[in-house]
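> These notes open a run of structures that come right after.
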Structure 1
Amino acid sequence: MIAFPIDLRSDTVTLPSPAMRAAIAAAPVGDDQFGEDPSMNQLQERVAALLGKEAALWLPSGTMANQIALRVLTRPGDDVIVSRECHAVWHETGGSAANAGVQLTEIGARGIFSVEEFLAARKPQGHLLFPPTTLVEIENTHNRAGGVIFPQEEVERICAAAREHTVASFLDGARLWNVAVASGRALDDLAAPFDLVGVALSKGLGAPGGSLLAGSRDLIVRAVRYRRMFGGAMRQVGLFAAAGLYALDHNIDRLADDHANARLIGTRLAQSARILLDLTTVQTNILVFRLATGAPDAATVVARARERGVLIFAFGPRTVRAVTHLDVTTEQCERAADILVECVEAD
């Protein structure tokens, strides 16, 4: 194993830079449960303003943000419409059922669904037999679909239809920063159609942890209670807030570099007959590709790449994910792309 591998497993593997560490060390802090952490108060106010919402609440993780959103916007026994293979279904260990008591209805394909598909899947409230659909959730970008961007025009149509039918809307926008940079749309424009929005600081922006929910003051007040219930209320979290503030100041615009590096890798991989990759899906910093018949399986490719100093993630028996981020350079991505092709094409 190479001593210093090229780590493409996730954009959460980044380490705080020396400048970010200095900001953390210098952060003024206080007891956040009493609302007395000045750094956290500043971060929450800033994120709320960026997203065009009345208030925001910091949480330790994106999964907790998603789970609390369900508690705030649904009741046990409700139905939630989500995109197929979304994070809530695949990557939260069944928390939606265990914590909120809701069922998730997957629709669409490749991370996207239409307003027509939403309306067809919606179950009416007050029906004798059906669980009522009370929430629609959109993941943007969509992780398992390869970091694709959900078309904003369709977002607006879906959320408008949801309001007409008294269905709440939630944006799992852990990587919404990537959407803003790739699409050229303002963050508040992307967030505007939704009742509640989640964003992450540890994905792409390089902070060591933390996500935020943003919405109306009433919804955020309710979220505070559930954060406490879930064990997510902490004390001197200004240390995390300082990292988040630094990330907002320095690491958003540079996401374009990650997108370019992902396209670089994707272009090289797509040249191999043993790799199945639709380059139209390489829209941000995530690549998800499949291994063709005759190619080794995902576990073999992951193991071979690791031996040569490239870390990637198996998403299934014949599906692999690679994610670019601020701790990998263009030169490293070029090298990683060549190594991955060689690992797939080796007999």
Structure 2
Amino acid sequence: MSDNKSFEPACPLPIPEKKTVQLAHGGGGRLMQQLIREVFVRSFGDPLSTHLHDGATWPVSEGTLAFTTDSYVVQPLFFPGGDIGSLAVHGTVNDLAMCGATPLWLSAGFILEEGLAIETLQRVVDSMAKAAREAGVAIVTGDTKVVDKGKGDGIFINTAGIGVVPPGVNIGPKQIVPGDAILVSGDLGSHGVAVLSVREGLSFAGNIASDSAPLHRVVAHLIAAGIEIHCLRDLTRGGLASALNEIASASGTTLSIDERAIAVQNEVQGACEVLGLDPLYVANEGRFVAFVPKADAERALVIMRNHAVARKASLVGEAGSRGSSPVVLKTVLGTHRILDLLSGEQLPRIC
């Protein structure tokens, strides 16, 4: 018999010691259970999630339930200021916050590509768990699927979130009235530029990091202080300009904003000029726009600036009556420019 050592027998079944995701990790068997217990339950660890049931149940207090869902496909998985895991938590928490809700519970669905390093998955899950703890929410149920190598992109995450809106709070575009002040919670564009810089291997002056952060505590403070919030929107894909266009269309009002009042970091502005981007359309993950009565605007700004995520909050414009141009920008030169919706994406896959 030949002693050729090039032949090494291989077990047709994946072995548990594998350090990458295998198709069997999504097959419902032993490896899937091992992955759930050793990666997800170990990191999320909430008592509600350890039952490993098909769902989770809770008693509900007074108020109105808010429910949201979103998916996260950002590349690269890790970027200055965050990663896909923390981004998934922040984005879901913020969607609930924009309804005026206190976020309580999240679900997490993971689509994993065969060959993904378990170490990478663990890093993402740990970051997600840390973000949830800091936001005061629990990840209570979830799902895992594995796709063939080459048919995914490492990790995709789908989340859903449930929160409770306090009695008497009614926030939405239809509540906007002419004369409402438009407030923006901080500087714009850093998330999109931070993701792009890593993806394309670009270096810009200064340290540009994502603004990814939970916003629900700012909103809760505004509500508790009696600020009459008419509308909220977080400034994700499409940035401030797209959010304002959506709100103008839904509310039937014309929105006027002043470019001089909108904060953009010098480093972000410079990067956008080099890349031919408009920071008003660049995505954010820790910024929101609020519509409040003009009489409440200054008090709302004081409250917002008491939170680190809204330290640079500013009054940027006001709502008017219906007009032919939904969103109009007064430029630094004193001229007027119509802000329309983009026909495509400036920055693909930034969330």
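Computed from the coordinates by the stated procedures, all read-outs in this text should not be read as laboratory data. The shown structure was predicted, so the numbers you read here are calculated from the model rather than taken from an experiment. Cβ atoms are built from the backbone, for glycine too; each structure is taken alone.
> Out of 1, 2, choose the structure whose coordinates give log10 I(q)/I(0) by the Debye sum over Cα atoms at q = 0.08, 0.09, 0.11 Å⁻¹ equal to -0.44, -0.54, -0.77 when calculated. Intermediate results must be reported in sequence, preceding the final value.
On the way: 1: -0.39, -0.49, -0.74; 2: -0.44, -0.54, -0.77.
Value -0.44, -0.54, -0.77 for log10 I(q)/I(0) by the Debye sum over Cα atoms at q = 0.08, 0.09, 0.11 Å⁻¹ corresponds to 2 out of 1, 2.
> Identify which of structures 1, 2 gives the largest calculated value of distance in nm of label points 7 Å out along Cα→Cβ at positions 95 and 127.
Working: 1: 2.8; 2: 1.9.
Largest value of distance in nm of label points 7 Å out along Cα→Cβ at positions 95 and 127: 1.
> With helix-only ellipticity at 222 nm (-39500 (n - 2.57) for each DSSP H run of 4 or more, over all residues; to 500) coming out at -7500, pick the structure among 1, 2 it was computed from.
Details: 1: -12000; 2: -7500.
Among 1, 2, the structure yielding -7500 for helix-only ellipticity at 222 nm (-39500 (n - 2.57) for each DSSP H run of 4 or more, over all residues; to 500) is 2.
> A value of 1.9 was derived for distance in nm of label points 7 Å out along Cα→Cβ at positions 159 and 199; which structure in 1, 2 was it taken from? Please list the in-between numbers first.
Working: 1: 1.3; 2: 1.9.
This figure was derived from 2.
> Taking 21 as the value of relative contact order in percent (Cα under 8 Å, 6 or more apart) derived from one of the structures shown (1, 2), identify that structure.
Working: 1: 25; 2: 21.
The read-out was computed on structure 2.
> Among the shown structures 1, 2, from which was the value 0.95 of FRET efficiency 1/(1 + (r/R0)^6) of positions 175 and 263 (r between Cβ atoms, R0 = 25 Å, to 0.05) calculated? Working shown, then result.
Working: 1: 0.95; 2: 0.45.
Computed on structure 1.
> Looking at FRET efficiency 1/(1 + (r/R0)^6) of positions 223 and 255 (r between Cβ atoms, R0 = 30 Å, to 0.05), point out which structure of 1, 2 has the largest value.
Across 1, 2, FRET efficiency 1/(1 + (r/R0)^6) of positions 223 and 255 (r between Cβ atoms, R0 = 30 Å, to 0.05) peaks for 2.
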